[in-house]
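As structure tokens, here come the structures.
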Structure I
Amino acid sequence: MYQLYITEGFVTRLSDGATIPMADGNVDYEEFKRWQAEGNVPDPADPVPVIGAE
């Protein structure tokens, strides 16, 4: 399973916490695209933390 990363252009692989750049040719990104092509959808990115929020 995967989760979109808070910074656009990256995805997190949840099995090991690896942050994967969305760059064609990157082996991990190619694996993510195959996973997505099978109909899977990554979890949304965590919301941006608001400093000073109570």
Structure II
Amino acid sequence: MGQKIHPVGFRLPVTRNWASRWYANNQNFATMLVEDLQVRDYLKVKLKNAAVSRIL
């Protein structure tokens, strides 16, 4: 029986770029990740009716 994998996650390097493009060292990674998610959530709320398809 085959393994169940997410098709987007499996093909991500081939068909899409990552949603975020930033670099951080090990000490700042968690802080930067939380900040990135907060910014994305904020923009999703503020731009809900602005016909924005994706936040890069």
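Since every read-out is calculated from the coordinates, none of them should be taken as a lab result. None of the values given here were measured: they were computed from a predicted structure.
Work out the source of 141 here, i.e. which of I, II gives that when volume of the Cα convex hull per residue in Å³ is computed.
Matching structure: II.
Sticking with this structure for a sec: Can you tell which of I, II yields -6000 when helix-only ellipticity at 222 nm (-39500 (n - 2.57) for each DSSP H run of 4 or more, over all residues; to 500) is derived from it?
This value belongs to structure I.
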